[in-house]
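Novice: Got some structures for you, see below.
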Structure I
Amino acid sequence: MLPQLQLANNTEITTPSFTSFVASFCAFFSISPAVMRAFVYCICVGFSTLSLADETATGNLPEGKPVLNRVIESAQKNATRDYVVNDHNLADELKNIGYETYRQIRFNPEKSLWHGEHDYEMQFFHPGFLYQQPVTVVTIAPDNSEHTVPFDSNNFIYEKNAEPLAGLTDAKSGYAGFRLHYPIKNKEYKDEFAVFLGASYFRLVGKNQVYGISARGLAIDTAMPDGEEFPHFTKFWVVEPREGQPIKIYARLESPSVAGAYSFEIMPGKDTTMQVKSWIFARENVGKLGVAPFTSMFLYGENSQIRRDDYRPEVHDSDGVMMLNNNGEIIWRPLTNPTKLQITSLSDVAPKGFGVLQRDTDFANYLDAEANYHLRPSLWVTPKKGFGKGKLEIVEIPTDSEVNDNIVAYWVPEAPFKAGENRYFEYELKTVEKQPMPYGLATVERTRQGISQLPGFETTEERNVRRFVVDFTLPEGMKLNPDEVDLILDATNGKVEQARVYKVDGDKSVRVTFLVIPDGEAVVDMRMFLNQNETQMSEIWSYVYEPQ
């Protein structure tokens, strides 16, 4: 039998008031007796895993890659200098254009880099609008010679209101970003599978997916009272690709607090896979370092308490956060759209994996034939180096529009990152469809809630009682007898009553239903899983309910 609660299930919750993004926030901790068992566990494994937190950038320099070594060396040197913003002398007319005008500037596909020469092609984005810190793009030939890709307005099509903007650039203007194409579905057409655009943001898709969730190079001070700092990629080196091989990209990153160097090795396919290596150098003390960040959107879903006047049952790019902790436990945290900024976290030592997922891939649950939310990718991180003791932090921001990305998640190392220090992080980032891995546990299929209708437990002005229904799908071959199931269910800042376990949907699923009675206005943190014969049979359902 697995322990009821390991370190990764120790949830830290912060619920600050939401004024001008973040005005203030307070924290409180929920610790059960099982945390002591987790503490003992950490002592046992600590000596083998804490070393991951001590990984340094200078101790992980690549061999046989002179260009990448120069990129790392320049980042290290730049961290000793003041941060300088380089806008490549971008004309004010380009900085001040609106969204519609920006959309009227299109890259000509026939001008793609390596057009007709490789199975890969690269297209570029025009600087301007929101993208006011252009990037320099350099190609690396097989002999390691470097060639800067000059900006050429002849490679773009300027339509309607954008026509007068063609003469405002020169060869040194730089690009807003770029996108990569490769024949994933068939040899006749090259599909877009990756895009780097804006700050340190990038997006990936697999063969059967459309763009949704974004990744980032680094997050700094996300949801901190003094505001977030957004590092920018300033320069890219793209290694000329080889037929059928991954494409390699190096990048420089800059911000007031850090300078960094990145190596991305991307292989497009059914699941597009990216190998990430990063060397980070601190200019100043960093309040909160967010590693392997995700940015996504959750407007409403099956678990939302307030329903929208919309024909679409659900609207979200992602529906939950998953962690595979060091002890092999799988924690599933459904996302919410809170009424005020909400910050929660899952702690661990050297997690085996984590990600932000779109597990619901059924078109009938969205009915959106334009946004195609059922085709949005999940992103999964497999840590390799640098991920020691820390926490997976989840930020949920209130929003009333699906155009706003209101979900952020990232790994926060426990050790502070101080001026003059350096860190090395290495991980795999992969797009996945529904589940990042096969495993023989009952999986949360849906989470729903509603008012209580049972006598004595009605929701009133004096008492906020909610009924939760959580359905688990059984993997093939699993025999689960509800009469023999031990329901492990804990709640902080509230109590749980009338819990039941029974089979539904022709015995294909197991339903858990219970009442939640909050102690007051504080959020209720819940954890639940199924045991049978002292064996854990399900993943861990972890949920934060905000009384409304």
Structure II
Amino acid sequence: MSEKYVIGLDFGTDSVRSVLVNAQDGTTVGSKVSWYRRWKEGRYCDASANRFRQHPLDHIEGMEYTIREVVKEAGVAPASVKGICIDTTGSSPLPVDAEGRCLALKPGMEENPNAMVVLWKDHTAIQEADEINGLAASWGGTDFTKYEGGIYSSEWFWAKILHVIREDEAVKAAGHSWMEHCDYMTFMLTDVSLQDFKRSRCAAGHKAMWHQSWGGLPADDFLAQLDPHLVTLKNNLYEETYTSDLPAGKLNAEWAERLGLTTDVSVAVGTFDAHAGAVGAEVEEFSLVRVMGTSTCDIIVSSRDVVGDETVRGICGQVDGSVIPGMIGLEAGQSAFGDVLAWFRDIVAWPLTNLEGLDLSPDKVEALKDELIVKLSQAAEKLPLSEHAPVALDWVNGRRTPDANQALKAAIANLNLGTGAPHIFKALVEAICFGARSIVERFEQEGVHIKTVVGIGGVAKKSGFIMQTLADVLNMPIRIANSEQAPALGAAMYAAVAAGIYPDVHQAIQAMGNGFEQTYQPQAQPHAIFNKLYARYRQLGAFVEDSLTPVTETEDVSL
């Protein structure tokens, strides 16, 4: 094979990374990251109201910088770069005009959060998700949620759109269509019109209730009962969807110049980060790939003859071709994973920014916060395992799966005067692992068997304490992928297929896979204790869910 390179572009919650990969053997020859400036400043977000929005300029600037610089620094010939594939968080939709331009880039809307990307972790649409679920169960027609676990989430496409158009008449009037973030960034690079653009099968199937069996998106009669405007939007969306092994188009002349590349570059259909990560982690049948960062996404692939027309309750969807074309991709996940521990770290670190006289620089505060996580982990790991220890829930950002409920809140039980910060930190580590176990158990109960677990993402690479705890809780080996950037590597594999370098994703994985760095083996004695703690986790969760009425962010409970 002559020298050929592909680029995987991975848009995360905080930053975007471009990875330049040798298509022959999967070697990463360059990597460049850009942190979102506006997001880092906390603009357009209100955590107390669960509102998290991102300005598309953060993404556009980051895309241009990282691709241009990674190619330049690697010193490869621009003509040798043959393909690009973009993965993003999701569901993270944004409104666009008739030309496909995000409304936040138009005069007068530059500072309007409703005209921006509604990030995956935004939960402002809880009420709208409840309406969708209620209608799906009662309207007498097809249950359009059945291939998305039977419960539609406030994190997803239609709920977020419904919330925004009710809240903002200007955005409603100006929004010709809506696009998932992975589609929008891909569209910007390509040489095709909005009308002819190929939308992501992954995004549409997992988040927008798209399915072949009912001809695409939900029926007009269903959408009209939510809001007639959704029918108008549907007509400006799509009917067909496409898998990420296919080209969406060629790199257009404007972006070829901005990136220092040629218009011969094939741009693959976009996808979500977790699904690309599963490909980068060499996913195979019966393996569960856990993308572990601020939240988690759990991905499994299954042959069609195993799943068939059966539906798995309470997950985030099952979609033909969303991971590997020809196989069913199944998705689950936790709304908070690393975020749970970061939340506690920030509570412990509160004096660093609020006590007079400390006068610490922002960089010093961040360094101390990082050190806190290390010290808390070391202290927690030394604590003896006990079935009488504190027990926590991992629902600080609601529950994604099993059985999505974003109104749920977290809790900690069994505290006493001897409970210290390491005890609480340990309980939170166990909670995120118990949340993972509840997902594994749901898949098993529904007939989707798991033989091995693969960990990727920042938490998987950095915390042996958490990974060993996870292995002990699940009673399964946890393999850690070698690649530091598995989603970007998986996107690069898609790009290699879209560019015609490999005939299919399976062969791209075989040629470009990076292997695994280590395996955490489960230990029998800790597992026995964790069984008892997990039973208490389930008991606490049932109490919170069944006995405590959630307080919504709009309720005034202050004095």
Structure III
Amino acid sequence: MDGDLGMTGSAGARRGDVAAMLLDRVGDRRVGLRTREGEWSWDAVVRESAARGELARELRREGPFHVGVLLDNVPDFVFWLGGAALVGATVVGINPTRGDAQLEADIRYVDCQLIVTDTAGMGRLRGLDLGLEADRFLLVDDPAYLERVAAHRVEPVAYAGAEDLLLLLFTSGTTGTSKAVKCSQRRLAAIAYGASDKFGHVREDVDYCCMPLFHGNAIMALWAPALANGATVCLTPKFSASGFLSDVRYFGATFFTYVGKALGYLLATPEAPDDADNTLVRGFGTEASVADQAEFRRRFGAPLFEGYGSSEGPALAALDPQAPPSALGRPAHPGVAVVNPETLEDCARAVLDEYGRVLNPEEAVGEMIDKAGALVFEGYYKNDVADAERLRNGWYWTGDLGYIDQAGFLYFAGRKGDWLRVDGENISTLAIEQVIRRHPAVIAAAVYGVPDPRSGDGVMAAIEVADPAAFDVTEFAEFLSAQNDLGSKGAPRLLRVSADLPVTGSNKVLKRELQQQRWHTTDPVYRWFGRGKPEYDRFTDSDKSELKAEFSTFGRDNLF
């Protein structure tokens, strides 16, 4: 039923690079890729990849062999991942939620010499100064493109090896400057086999890819393990909460990946009596609340595995069935620790109350590190300063806070630095502040994260204006909507309007104080609830009571 395997496709062989993993799929007749419009065997996937790799080789210029991909989850994204692996190119997944200025800066920073996109994507890029001529763009929905691909069909062969750089994955740091995480073929292959061991990936899996392929979530936790095992990858162009169950049933999906906010959207859809009538066996993701995980299992009949990780570093936690629901698991090895960044000493074990709250946070909460992680982290592209920040004292520093309880379980406790995690995306507060400060009525602005009732961070902004009573919040929302360099996830969900924001002695806004106060203030606060363009309404006492109840529903009372 699985189809024949080629001579190199013997089960159980573990390869040290992605190119070799692809060549193992030559002759494999099992379906490797499916959409609602078509399907490809693994053999066909590799051959389509090889054709695109040959096209890239023909178009290659001097300099870094970096290919930017600005596409939805379509087959060509997968084919270019494979093509790059075979010929030693590097795929740069371009994030379409960036504002125009950030999009331009991203592409120039990573030295893309070729960009693969479609007509819609080209509409975004056409007005940007990317330093590329017209022939440096390939449009996958242009008939001439398919003709060029067909002209480059060859017998698959690998020109690359384990140390070749395969991926540059964008992240955002505390200054708003883009960082691109380097991932070699060797590292991605190791991640694929590690995920297979940890989460039980098998050849019979049907993996539903609804998270974007420009992100590490989809590539590292789904595409790479599927390649390692010869499982089937099923694509949907974008995540759709309303279409999720229909897709799962259509494809017969057994596995999917998620981020916490997407799971929240899914659980907000109307429940049906037959929701559990589906083929799902498990899912993997990050930042879903304990309540959402339990509700997903009740409603859809499949368990979720929560993990902690990043595009940069190693996995810190090992699964343990005895772990409390809110824990990540146990430290993956003895080198994983929570330390005081000033003393470099391990933090005390956390003492938890009956609700799981830490009673000794000053002594127990510190930065999560991996004392052996320097062997895994491969660095950022052209950013030695950021590299040095990650690797100090020979250790890998996550930049995130955590604690270990008295039973030895590891917990995530928040993020360091001036950036937020929104819908699985790292968002720079500085970049949002720069946009807000353009408004003529804004005297000062601060953007910071506040707890979301389900998971992750919500974006809150505090602005200082001359007269809060006269401030036109509707006009301000229209102003935000008109800013091309404000990404789709950057508009604040909560807006505090003040005549006198707290400041330091050097006249810097005291973000920490604002963050602690959140919406508990006598200043007017406005809230945008929904999707699309921001529309702010006054955040009333009644609204606060409803929000408090929502925090309680998802077991996050202590964060309200």
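Novice: Matching task: 1.2 is the computed value of distance in nm of label points 7 Å out along Cα→Cβ at positions 149 and 181. Pick the structure from I, II, III.
Specialist: Details: I: 1.2; II: 1.8; III: 2.8.
Answer for the origin of the read-out: I.
Novice: Who wins on distance in nm of label points 7 Å out along Cα→Cβ at positions 109 and 221 among I, II, III, i.e. which is largest?
Specialist: On the way: I: 4.3; II: 3.3; III: 2.3.
With respect to distance in nm of label points 7 Å out along Cα→Cβ at positions 109 and 221, the highest-scoring structure among I, II, III is I.
Novice: So volume of the Cα convex hull per residue in Å³, for residues 165-396 alone, computed for just one structure, reads 236; which one of I, II, III is that? Walk me through the intermediate numbers first.
Specialist: Numbers: I: 183; II: 236; III: 145.
Derived from the structure labelled II.
Novice: For relative contact order in percent (Cα under 8 Å, 6 or more apart), which structure out of I, II, III has the highest calculated value? Walk me through the numbers before you get to the answer.
Specialist: Numbers: I: 14; II: 17; III: 11.
Between I, II, III, the highest calculated value is found for II.
Novice: A value of -2000 was derived for helix-only ellipticity at 222 nm (-39500 (n - 2.57) for each DSSP H run of 4 or more, over all residues; to 500); which structure in I, II, III was it taken from? Provide the component values of the computation, followed by the final result.
Specialist: On the way: I: -2000; II: -12000; III: -8000.
Label of the source structure: I.
Every number in this text was worked out from the coordinates using simple rules, so none of it is lab data. All of these numbers come straight from a predicted model, not from anything done at the bench. Cβ atoms are built from the backbone, for glycine too; each structure is taken alone.
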